[in-house]
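These are the structures, in C-alpha cells.
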Structure 1
C-alpha cells in the first residue's frame with residue numbers, strides 16, 4: 001500500500017492469513033486516489049461501492065465499477081487509480097495459507113506460472129463475491145467471538161469461486177493428478193537446483209522416462225513445457241535478487257542458471273513485461289544500473 005492510501009482510512013485489521021483495508025477518495029481531491037505500480041505475494045480482491053477504479057496490469061487497463069470485484073493474482077505488477085469520490089475495499093491473502101503445506105511448497109512455481117500466464121487480472125460482476133469481501137471487512141472491524149474462523153471461511157469461499165471461474169488453478173486437483181505424481185520428483189529437483197545446467201535429457205533420465213514421453217507428461221501436468229517451467233523458476237529467483245541485493249544483472253543471470261544475459265533479458269521481459277534493469281529501477285531507484 002502506498003503512502004497516499006496509508007494516510008487515508010486504509011486499515012490492516014487482521015494479523016493472520018488475511019489482510020484487509022478500505023479506502024475512500026475525497027470528492028475534493030481532484031486526482032482521486034492512486035497507488036503506483038507494485039506487487040505483493042498475496043492475491044488481491046477489490047470491491048468498488050461508489051465511483052470507479054482503473055486497474056492497470058500487463059499493459060492493459062481494467063475499469064472496476066460499483067458492484068464489481070477485481071481480482072489481481074499474486075506477484076502481478078499492477079497500479080490503481082480511483083476517481084474522486086470513489087469508495088472501495090479490498091482483501092489480500094496467500095492461497096498457500098489455505099491448503100496442504102507440503103503440496104503448496106512443492107507446487108509453488110507451478111501454481112504461480114498458471115496464475116500469472118492464465119489469469120493475472122479479472123473483473124467480476126458477482127454479488128456473492130462482493131458480499132464475501134464485505135463480510136470479511138465487517139468481521140475484521142467488529143472482531144466478535146470467533147471472527148477469525150468466519151474470515152477464513154469467507155476466504156475459502158472466495159478461493160472456491162475463483163477456482164470455479166478459472167481465475168485460480170485448483171491446487172489440490174493439479175497436485176493429485178496422476179501426471180503430476182509422476183513428475184513431482186523433477187519439480188522438486190528444479191525448485192532446488194535451478195542454477196545448475198539442467199536439460200530436458202537430464203530431467204528425463206532422472207525419472208527414467210523417454211524424453212518425448214516426459215515432455216507429454218510434463219505438459220499435461222503443469223500446462224507448460226519443461227523449458228518454460230525451468231525458465232519461469234529462474235526468473236522468479238532472479239526477481240528476488242534484483243530487488244533485495246545490489247548484485248549486477250550479469251551476475252544474477254549467471255547465478256540463476258542462464259548462460260547468456262541477452263537470453264535472460266528476453267525471458268525476463270516475456271514474464272515481467274520489462275527488462276531486468278527497468279524492473280529494478282522501478283522498485284529500487286538507487287540500484288538502477
Structure 2
C-alpha cells in the first residue's frame with residue numbers, strides 16, 4: 001500500500017494576520033508568497049472575510065490556523081478553499097463559516113473538479129455551507145479527521161477512492177452526514193452523525209469500503225432517512241456501528257441499517273456486529289442474495 005497522508009518537509013513560513021502583525025493580512029496573498037516547492041502559511045487569530053475562493057497554488061503546502069479563533073467567513077456562493085489539483089497538503093485548525101442554504105457552490109473545502117491526493121484535513125470547524133462541508137468528489141488517498149460539521153447542506157461527499165474519514169462529528173446537516181458515490185476502498189470509522197434532515201451515512205454505487213464503529217442517531221429529521229444506507233453497492237463491510245433513535249414518541253430515524261433492493265441490487269456485503277435500536281420502521285434490513293448479516297443486536 002503506498003505511503004499516504006504525509007506532508008513533505010516544510011521550511012518556508014508565511015504569517016497572515018488580520019491585525020497587521022504578519023507578512024500580509026490576506027490569505028491568498030500569503031499562499032502566493034510561498035515558493036513553488038511549498039511551505040507553511042499560518043493564519044493568526046481573527047476574522048477573514050473572502051469574496052473569492054482561496055486557491056492552493058502548489059503542492060506540499062500547510063494552511064494552519066488557531067482553531068475557532070481563526071474564522072474565514074463568506075457570504076458568496078463560492079468554494080472557500082480549493083485544493084486545485086494539488087497534493088501533499090495539510091489544512092488544519094480553521095473555522096470555515098459559509099454562505100448558507102441557496103448557495104450550492106459554497107463548499108468549505110473543494111476537491112470537486114480535479115484530483116487532489118495524499119493530503120490531510122484535520123481539526124477544522126466547518127459550518128453553514130450552502131453545498132458540502134467537504135466536496136471530495138475527486139478525493140484520493142486523503143485523510144479527513146477530527147473535524148466538526150454543523151448546519152451544512154451536506155457534510156462530506158466522497159468520490160474516487162482510498163480515503164480515510166475518521167473521528168469527525170456531524171450535526172444538523174440539511175442532507176447527509178457522509179455520502180459515498182462511485183467511491184471505493186475507503187475507510188469510514190469512528191464518526192458521529194446526528195440530527196441530519198435525511199440520513200447519516202449513505203453508500204451509493206460504491207464498493208470495497210469499510211464502514212466501522214460509527215454512531216448514527218436521530219437522523220431523518222425532515223425526510224425519511226436511515227442511520228446507514230447501502231444502495232447499488234457490493235463487497236462492503238459494515239461492522240460494529242451503533243444506529244439508534246432515542247427521541248421516543250418523536251423518533252425520526254426510519255431504519256437503523258438498510259441494504260436496499262433497488263436495481264441494480266446491492267450484493268456480497270457483510271453486516272456484522274452492529275447495534276440498531278429505537279428506529280421507527282426497521283432496525284436492520286439486508287436484501288442482497290449473497291450478503292451476510294450476522295451477530296447484530298436489534299431491539
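Name the one structure among 1, 2 that Rg/Rh (Cα atoms, Kirkwood Rh), for residues 111-222 alone of 0.93 was derived from.
2
Among candidates 1, 2, the computation of distance in nm of label points 7 Å out along Cα→Cβ at positions 95 and 255 that gave 4.0 used structure 2. Between 1, 2, which one scores greatest on distance in nm of label points 7 Å out along Cα→Cβ at positions 39 and 71? Structure 2 comes out on top. If relative contact order in percent (Cα under 8 Å, 6 or more apart) is calculated from each of 1, 2, which structure is the one that comes out at 9? Structure of origin is 2. Here helix-only ellipticity at 222 nm (-39500 (n - 2.57) for each DSSP H run of 4 or more, over all residues; to 500) was derived from just one of the structures 1, 2, and that gives -15500; the source is 1.
Structures compared: 1, 2; top value of mean projected area of the Cα convex hull in nm², i.e. the largest, recorded for 1.
Each reported figure results from applying straightforward, stated rules to the coordinates on display, with no laboratory input. Keep in mind that what you see is a predicted model, and the values were worked out from it rather than measured. Cβ atoms are built from the backbone, for glycine too; each structure is taken alone.
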